[in-house]
Structures are given as C-alpha cells and as structure tokens.
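Just so it is clear, none of the values below were taken in a lab; they were calculated from the coordinates. Quick caveat, the model's predicted, so the values are computed rather than measured. Cβ atoms are built from the backbone, for glycine too; each structure is taken alone.
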Structure I
Amino acid sequence: MSAAREIVLALETSGTTGGAALLSGEILLGSLCFTSRALYSQRLLPAVEWLLERTETALEQVGAVAISRGPGSFTGLRVGLSAAKGLAYATGAALVGVPTLEALALRAAGVAGGCPVCPVLDARQGLVYAALFRLKGEGGAGLPTVVRLREDFAGRTAEVAEWVTEPTVFLGEGALRYAREFAALLGDRFVLAPPHRRLPSAEEVAVLAMERWRRGDTDDPAALQPEYVARSYMERAKPKRV
C-alpha cells in the first residue's frame with residue numbers, strides 16, 4: 001500500500017439508508033448518507049462523484065474500494081458490489097468486502113456503554129437479518145474491537161429475542177421497524193440506539209476496510225460475492241420430504 005494512496009472509498013448499499021465515505025489514513029475526508037427508496041443504480045455513482053468533487057479527491061488517488069457485502073437487500077448488494085468492482089478495476093485499487101452487520105454494530109461505539117449490540121436489518125416478509133456483538137475497549141481513546149457473539153442470522157424477531165439476556169443496544173432499519181415487537185418481547189432489555197447512531201453509514205465500512213487493507217487482507221474481485229443469509233434460512237424452512 002502506497003502512503004500516497006492510503007485512501008479508502010467505501011460504499012454502503014445494503015438497505016434503504018446508504019451512501020459513500022472517503023477515509024484517508026485516520027482522517028475522514030467526507031461522507032454522504034441518504035435514506036431513499038430510489039434505486040441505487042440511479043443515486044450511487046452520482047453520490048460518489050459528488051463526494052470526490054467536494055473533497056477535491058481524484059478517483060486515481062483511491063487505493064482501496066470498500067463495499068458492505070451483506071446481508072441486506074439483494075438488489076442493493078448486487079448494485080453496490082458491481083459498482084465497487086467497476087471502480088476497483090478502473091483504478092487498480094484493492095477491493096475490500098466488509099460484513100454489513102459488523103459495520104452497523106460499530107455505529108454503536110460511544111453509545112453502547114458496555115452493553116451487547118444487536119444490529120437488525122429488515123429482510124421483508126416478516127423476517128430480519130441480525131447478529132450479536134460486543135464492542136471491546138469502547139471507552140478507550142482508540143477504535144473499539146468488534147467482538148462477534150452470534151453469527152449472521154435470518155429469521156423471526158422472536159428468535160433474535162431469545163439471544164438477549166441483558167440490556168442490549170439495537171440498531172438498524174429492522175430494529176426501527178420492529179421496535180414495538182422487540183420491546184414487547186424484551187421489556188427494558190431492548191434499548192434502541194439514538195437516531196444519529198441508528199442507521200447504516202459508509203463511514204464504519206471505511207474504517208473496518210482500512211484495518212483489513214493495512215494488514216494486506218483484500219478480496220479477489222472475481223471471487224467476492226454478496227452474503228445472502230436469507231437463502232440459507234429459506235433452505236432450512238423448506239418442508240422436509242418423507
């Protein structure tokens with residue numbers, strides 16, 4: 001990695017809230033976040049162009065392109081990954097895939113207060129994507145370590161609630177949509193993150209990607225695929241043949 005190109009361009013397209021961010025070393029050059037049901041195919045690349053222009057960054061200066069790789073919206077993930085691969089190929093930049101729920105969990109840094117963190121995305125048809133984490137070293141001066149307690153999961157809110165044995169910070173579009181259900185199931189163990197930390201952002205995708213990139217841990221553009229957790233759920237839910 002060249003110090004002159006230590007810039008990560010990160011994309012978040014896993015749900016209706018997403019955007020782009022530029023991270024140069026330890027400095028966030030800029031980020032753009034939007035919530036809209038308009039297609040990412042219509043808004044993502046214009047957002048990237050706007051961000052590069054406003055931060056006076058040339059695309060050729062980007063050393064790594066990061067993408068939130070799922071779980072999430074099938075269409076959003078495909079569009080985001082296609083855009084990330086195209087940008088990486090065009091510039092010769094590295095490609096780094098970041099687990100969506102891990103990046104979302106990092107949004108709770110500074111507000112979790114040592115509690116577990118449960119990022120939840122809306123998987124539609126009454127299902128959610130979820131995982132469980134703890135932010136280790138959250139109170140320190142540096143970046144907390146995201147420690148995974150539960151693997152990425154697709155299922156019902158009641159199944160997620162079974163994991164929760166203590167006050168837990170929930171965040172994500174799914175946590176917001178199903179807040180009443182979680183509150184009814186969990187009582188005061190359900191703690192909804194504040195609005196400014198509740199929804200996904202490309203900033204955390206950039207931070208986690210920078211950590212991987214500095215270790216020389218990148219992805220093969222030809223091999224990287226979205227993580228479609230819901231498909232494994234649907235396979236488990238199929239009636240068994242006798």
Structure II
Amino acid sequence: MKKITLLLTLTSFAFLFSCCDQGTEDTGVNFDITFKATFDGVQLEKSKDYQFGSIPLFFEACRMYVSDITLLNGSKETLLSEVEYFDFTPANASFATPTITFKNVPEGDYTGIRIGYGVKASLNAKTPSDFPAGHPLSVETDYWSGWSSYIFSTLDGKADPDNNGSKNLSFAYHFGSNAVYKTFEFALPIHVQEGQASARVTFDMKKLLTLADGTLFDIVTYPATSNSASDVTIGQILTANFGRATNVEQ
C-alpha cells in the first residue's frame with residue numbers, strides 16, 4: 001500500500017511539473033517594426049539640404065531613445081521592449097532605418113501602440129556601466145553625467161537663416177531628465193500573425209520642430225537646449241511634439 005501511495009505521489013509531482021514547464025514555454029510569433037526618421041515626409045539623411053520655412057538647413061546627428069513599446073488591446077497590454085536606441089545618422093552611412101524583431105508576441109488583433117519618448121525613470125536612474133556591451137543603455141555617448149540622465153533625443157545640424165549660402169548657425173537640441181519624458185498612444189488596427197507584414201514607425205523631424213499651432217519653432221532665437229539641469233523648457237516644448245511627429249502604420 002505504501003508503494004502504491006508513493007507511486008501516486010510521484011506521479012502527481014511529475015504531472016504538476018509537466019504542467020508548469022509547459023506554461024513557461026515561449027509562445028507567440030516574431031513581429032517586426034521598422035523605425036525611420038524623416039523630414040517633411042522625406043527620408044532624413046545626414047548633411048542633406050532641407051528647407052525649414054525660409055531657412056535652408058541640414059542635419060549632422062539624429063538619435064533617440066524610446067521606452068516601453070507596448071501593443072494595446074483594450075485593457076490588455078503586451079510589452080514589446082523596455083528600451084530601444086536608434087541612431088538614424090550613423091558614422092558609416094548617411095542614414096539608417098533599423099528594423100527590430102520582437103519575439104514571442106501573442107498573435108491577434110491589437111487596437112494601438114504606446115511609445116515612451118526617452119528613457120523611463122526606473123532605467124534613467126542607472127548609468128551605462130550598469131549594462132553589458134551591446135545593450136541600448138550601455139552607450140556612453142548619450143549619457144549626461146552632469147545631469148545624471150541619458151540624453152533622450154539628439155538633433156544637431158547647421159542652418160542658413162540669412163540665406164547667403166553660408167550655414168553659420170549651429171543648432172543642438174539634446175533632451176534629457178525625467179521631467180522631459182513623455183508617452184503617447186496611437187490608435188490603429190495592428191494584426192500580429194506569422195507571415196503578416198511588419199509595422200512601421202516614422203518620426204518626422206520637421207513636425208518635431210513645429211508647434212501645436214502650426215508655427216515653426218524659432219531655431220534662430222533658440223538654437224540649443226540649455227546646459228543647466230534645472231532648465232528643461234526647450235526639451236519639454238519639443239518632446240511634447242512627438243505625438244504629432246510620429247506616424248504608425250502596418
């Protein structure tokens with residue numbers, strides 16, 4: 001009788017272990033999202049001339065962090081990534097349009113996506129040395145030690161406000177600190193299924209530099225963000241434009 005009881009007990013444990021093991025197996029499919037920077041709907045390229053109102057300009061750097069990329073379906077949320085880093089103007093090319101493959105995404109129909117612009121507070125409290133090489137937050141270039149913050153977004157270039165053929169105005173917009181971090185939600189049908197076309201997220205830098213009333217940001221009067229950690233006014237103004245500057249489609 002004791003042998004039978006022991007056998008039944010072992011069988012029960014084996015069954016429970018089997019059930020738990022199945023519950024921890026990876027499920028879902030790979031889902032690709034391509035990220036792209038543009039200017040007035042045209043691919044943003046390093047050192048290429050663009051027109052900003054009456055001002056000719058070009059860009060030397062366009063980089064940014066995003067956090068908590070999340071698919072939405074009513075009250076259900078599916079986190080795709082805690083943080084990603086994009087360099088749209090890499091040293092070895094005039095532009096880049098990175099595609100990220102998110103693994104084990106539950107198949108189904110989603111109603112939208114949420115994106116955080118910058119590095120969320122729990123991660124922004126860390127430093128590049130806290131992360132292994134290759135991690136998005138291991139990049140020393142875009143960490144601001146004086147602010148104890150990552151540089152959420154970098155947009156550098158030169159402009160010719162006098163229209164005399166000389167781009168003698170340098171602009172540099174570097175956003176950072178928890179006060180600048182913002183999230184936006186984008187409502188659209190997103191279908192996740194094996195073999196389904198990937199989604200595309202576009203960030204338009206002209207729209208980023210355009211205020212809610214449609215006027216262009218005054219890059220001549222305000223050509224740069226402040227170096228003071230207590231002055232994030234320009235960063236807050238421009239980051240608030242990311243909702244209008246972002247387009248998501250599938």
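Where does the value 1.7 come from, among I, II, when distance in nm of label points 7 Å out along Cα→Cβ at positions 77 and 133 is the thing being computed? Traced to structure I. Looking at distance in nm of label points 7 Å out along Cα→Cβ at positions 29 and 117 over structures I, II, structure II comes out largest.
Using FRET efficiency 1/(1 + (r/R0)^6) of positions 93 and 213 (r between Cβ atoms, R0 = 41 Å, to 0.05) as the calculated read-out, with 1.00 as its value, let me know the right label among I, II. Intermediate results must be reported in sequence, preceding the final value.
Working: I: 1.00; II: 0.70.
Derived from the structure labelled I.
Here Cα extents along the principal axes in Å, for residues 53-108 alone was derived from just one of the structures I, II, and that gives 45, 29, 18; the source is II. Given a value of 0.45 for FRET efficiency 1/(1 + (r/R0)^6) of positions 85 and 149 (r between Cβ atoms, R0 = 30 Å, to 0.05), calculated from one of I, II, which structure does it belong to? Attributed to the structure labelled I.
Comparing Rg/Rh (Cα atoms, Kirkwood Rh) across structures I, II, the highest value is found for II. I, II: which one has helix-only ellipticity at 222 nm (-39500 (n - 2.57) for each DSSP H run of 4 or more, over all residues; to 500), as calculated, at -4500? Computing helix-only ellipticity at 222 nm (-39500 (n - 2.57) for each DSSP H run of 4 or more, over all residues; to 500) on every structure in I, II gives -4500 only for II.
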